[in-house]
1. Of the structures I, II, report the one carrying the highest value of relative contact order in percent (Cα under 8 Å, 6 or more apart).
2. In terms of mean count of other Cβ atoms within 10 Å over residues 180-187, which of structures I, II is highest?
3. Quick check for you: by Kirkwood radius over Cα pairs in Å, which of I, II is greatest?
4. With distance in nm of label points 7 Å out along Cα→Cβ at positions 12 and 220 as the yardstick, tell me which of I, II scores highest.
5. Given a value of -16500 for helix-only ellipticity at 222 nm (-39500 (n - 2.57) for each DSSP H run of 4 or more, over all residues; to 500), calculated from one of I, II, which structure does it belong to?
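Just so you know, all these numbers are worked out from the coordinates, no wet-lab data involved. On a predicted model such as this, the values are computed, not experimentally measured, just so you know. Cβ atoms are built from the backbone, for glycine too; each structure is taken alone.
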Structure I
Amino acid sequence: MIYPWDPKSFNSEIVSALDNNSELISDYFREDIKLMDEHLSSSTYQSLKSNRFNYAFSDFKENVLTPILKHNRIIVWHYTRLTDDEVEMMRKRLMPSTLDYLKLRLELLVSKGLLTYEESQVVFKQSPFHKQERNRSGMLWTTTTPDPITDMGVEPLLQSWGGESAHFWLTDEDLKLKLKEIGLPRVIEIETEITDGLNAFSVSETFLEAWAKKLGINVAPSGTDLSIKSSVNKAKVVKVHTEGQSSFNELAKTYPKNVQALLRK
């Protein structure tokens, strides 16, 4: 399995491309750090200077590394709150967020007595999907690096059932609290292709930062938000980390192995 932040997991094709361009990668990141230090320490306001290695670096990133990554599969992380039944559904088949899928999930909650029919209708009618379907529908959002469960960016995703599509515009405070009691916080480890849109190009930055760190440069791989769309049918659940399990609490600390040392500066 390939973790974009862990060079030890890269296959031979990716390693060869990065190794053959290690000097360029090193030059680019060292120059970037130097320019940022100069910018921050300047006594008067000074625009950040352009990195002189930018053209060659961008060319390698776009025309060499990205095409290689497009036919590889990587591990990504999905933060959510699910019932046990929904976990089993996800293990069988990953589904992107859609208005119809939200409706189905609400119907399942009603059948289990977790919501009344009236409450499910309120959640459905106030879902942002009705006005933002073009920007939200057909996507399964993930990250390329694991984040601790206490991270401010993922904590809200773990707190409330249904994510933003269910609770974001809810006006009923009691119903909001009820959604926070449904299911359990989960982090889903997913293996996926990165053929959708600009995914491979976006992920390439994490690979490059990870390689730069391997070369001894003071940089840490930054995570990228990744939307799985057309390739969702070929994606699969590798592991489910649930609140109460040791791996859930240790995510991005000691799980996966060496994760903290590889992700921090």
Structure II
Amino acid sequence: MDLTASYTYNTPGFTDPSETVTTKVRTREQDGMTLTSVVGLAPLLVDRIEAITDEGDRLDTLLELGCSRIVISDTDRTDFNGLSGSRDNGRLVTTYRGTPDLPKDVVLDLAEQIRDQLAADRAAQEAQEAADRAAAEAAKAAQWDHLPWDGDHPDRELLDQAVEAGVPAERIVEIADARCLFYGRPLRRGEEATIRRLLAERHDALGLATPRQVEYILGLLAERGRSGEGGGFMTGPTDRAGIEKLTSDAASRYIDSLKGTY
């Protein structure tokens, strides 16, 4: 059923030789009810109208339809219940008075068909919207369906920048976990292991201080802080982030300085 259909008919004896009617559907909220009004009923009843052989009777029916409407409610309307122009506890109402060639019940039957189609259309639209949302979410998740910052990940460059800037491994793992949570899931254990492996590989590629060197330097600094003693021809960073930026060779010389073994 086309709820935007049009129908043109002859109007002998009127100023305009013909009249075009277009079906229009409008939904509004009123007093806590959802009301759907349908006007322009003739295009939806063309077969019944064309079956009226007498031209005058057909025009009379068309004129009656032209000033009539159907109103569909989502709740009972007791003020219409029992009236000849209503059905289903007032949920279906028409102002059409009926003619001998097109009784009122025909329009009420049409109202039921329109209600069923509108419900089916809404269900189809909601299903399509749900499918579109699911597709959008799947597309968003697709960019994270492999390990964060793995070789082909768009944020792999951020990993390199973080390593070169001396961002601690724990902080990088936290960032990765936060990104995963943004897309609806936590960082998996295997992914964390991969990130740490990539960090180690990047550290090696850059020739940065090894974790063992970093921990050794921190221990030496802590000991010197406690004893107040310690030699050294070389000054350097005293926090983990700064030490992790040292190259392996620089870290080795820093250790020798702190130990006084130069």
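1. Details: I: 27; II: 10.
Of structures I, II, the maximum of relative contact order in percent (Cα under 8 Å, 6 or more apart) occurs in I.
2. Sorting by mean count of other Cβ atoms within 10 Å over residues 180-187 in descending order puts I first.
3. II
4. II
5. It must be structure II, since only it matches.
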